[in-house]
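Please find the structures below.
Bear in mind that the values in this text are calculations on the coordinates, not laboratory data. Predicted, not measured: the structure shown is a model, and the values here were computed from it. Cβ atoms are built from the backbone, for glycine too; each structure is taken alone.
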Structure P
Amino acid sequence: MTTKSQSSGGNSESLPFVIRGVRDEAELAKAVAIRRSAYGRHVPELAARFTAPEPGDLDGSSRVLVALAKLDGMPLGSMRYRTNQFQPLDLEQSVTLPADLRGRVLAEATRLAVSQAAVGRVVKAMLMKAMYLQCEAGGVETMVVTARHPMDRFYHWLLFEDVFPGGDYIPMAHVGMIPHRVMACDVVATKQRWQAVDHPWYSLFFEMQHPDIELTPFPVVKPREEREMEGAKPTARTRHRDMR
């Protein structure tokens, strides 16, 4: 797939770093390094798992985004995301999503990690913007996350909503059985909702162009569940499973 920067037009702002999908083993190693460092500060019991790339980094099922300083190429942040196009999301190891979400094209953001330096706050904002733009460009309908306390407050501030009533914290297998809230955000409705509440990041996301964010979205076909149902339908000619 062709990689492209954000389209020009409107106000444009240059960042002291670039955000893109990792291009090679060296960039993946940088993403893993910032992941290990950040989790070592906040969730040390998981940091030992991040000494090397995980299977989800390597098997082609996910995109790994990395923020790299323009000055010296040092990693400043990273995030991984996967859609439900071809296999279940990581969180589906632990919960069954409601039917209204299972019928939608979803993308799950995981392994968000940023530098401890002052620029880390900007990097986190830009990684979230990159994730949003990836979803929008790829036809993803809903972003989903799992968030431990107090990170869940950040997603609530972004107007993510609880997937399950009550906002319970549920042990998640893909994060060492640490309890997390499952939260979701409608990609299409986000712009209107943020505008309605005068969200502080509205201009940053929807009015300011950031050419240093490069997009490599997944091509979206149909929700996985819908494709599986279609694949199970017999054809008029064979009356057997359609294997095309």
Structure Q
Amino acid sequence: MEHRSVPEFLGIDSDEEGEIHWIGDIDCESLLASSPVDAIIDFSSEDGMDYYGEAAAEHGLTIVSAISQLPPARIAKMHEYAKTSRVLWSPNITLGINFMIVAAKTLQKIAPHADISILEEHFKAKPEISGTAKKISEALNVDPAEVKVIRAGGIIGVHEILFGFPFQTVRLKHESIAREAFGNGAKFALLELQKREIGFYNMEELVGSYFVNANVQYTNGTTTVAPRIKIRDRVKALKISINNKKRKK
């Protein structure tokens, strides 16, 4: 893999050469000097930021971290980087899962007494509960120990939130059917962060603004439809219509 281009490694045609390096091949400062960038996207591991973190913060580069789980010390370090850079960390950077979390939090506020169950499914070799499931349980104030876990085959990732009401249920479900979903989420994050000030962000904040805008449009839409007609006015209109028909006869 050493010094192969990204298109060659992926087996695709592209005008972008995109070299592949490993951390023992070149230090981050030298890499940034030879190949300047505006942002760094990290899908590696919690140790990945040891390579690029300080240099990225010094140069004010945008950092998008999609590491599933980070210990408190690592998160605190990212907040330090956020003093000079735009930094985003998301345990699951897919758009769908974050829209689902915001939707679930909205429903919980509307119906705070509903029963909530969380289910997550992943490939058989995944040992621990997913970072996404932990994030969902945290967002909804559900004990992570109560999350139902399924491990089977090669499932990329399925998360479901069930709201139990008397005589009915509401289910919110997200399924990643291809890993491209994570790349699309990272691209969305980069585009949205360009509109933001320097600081620390999560995906819920970025997608939440779309919920706010949609709600405003919905509200404006319901207030600009035809005005309500009183029952008395409806009866009067009906009488006029009937009288007009009689006259035509």
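Out of P, Q, which one gives 2.3 for distance in nm of label points 7 Å out along Cα→Cβ at positions 169 and 193 as computed from the coordinates?
Only one of P, Q returns 2.3 for distance in nm of label points 7 Å out along Cα→Cβ at positions 169 and 193, namely P.
For FRET efficiency 1/(1 + (r/R0)^6) of positions 129 and 217 (r between Cβ atoms, R0 = 30 Å, to 0.05), which structure out of P, Q has the highest calculated value?
P
For Cα Rg over 2.2 N^0.38 Å, find whichever of P, Q sits highest and give me its label.
Values: P: 1.04; Q: 1.42.
The structure with the largest value is Q.
To which of P, Q does the computed value -14000 (helix-only ellipticity at 222 nm (-39500 (n - 2.57) for each DSSP H run of 4 or more, over all residues; to 500)) belong?
For helix-only ellipticity at 222 nm (-39500 (n - 2.57) for each DSSP H run of 4 or more, over all residues; to 500), the value -14000 is produced by structure Q.
Comparing relative contact order in percent (Cα under 8 Å, 6 or more apart) across P, Q, which structure shows the greatest value?
P
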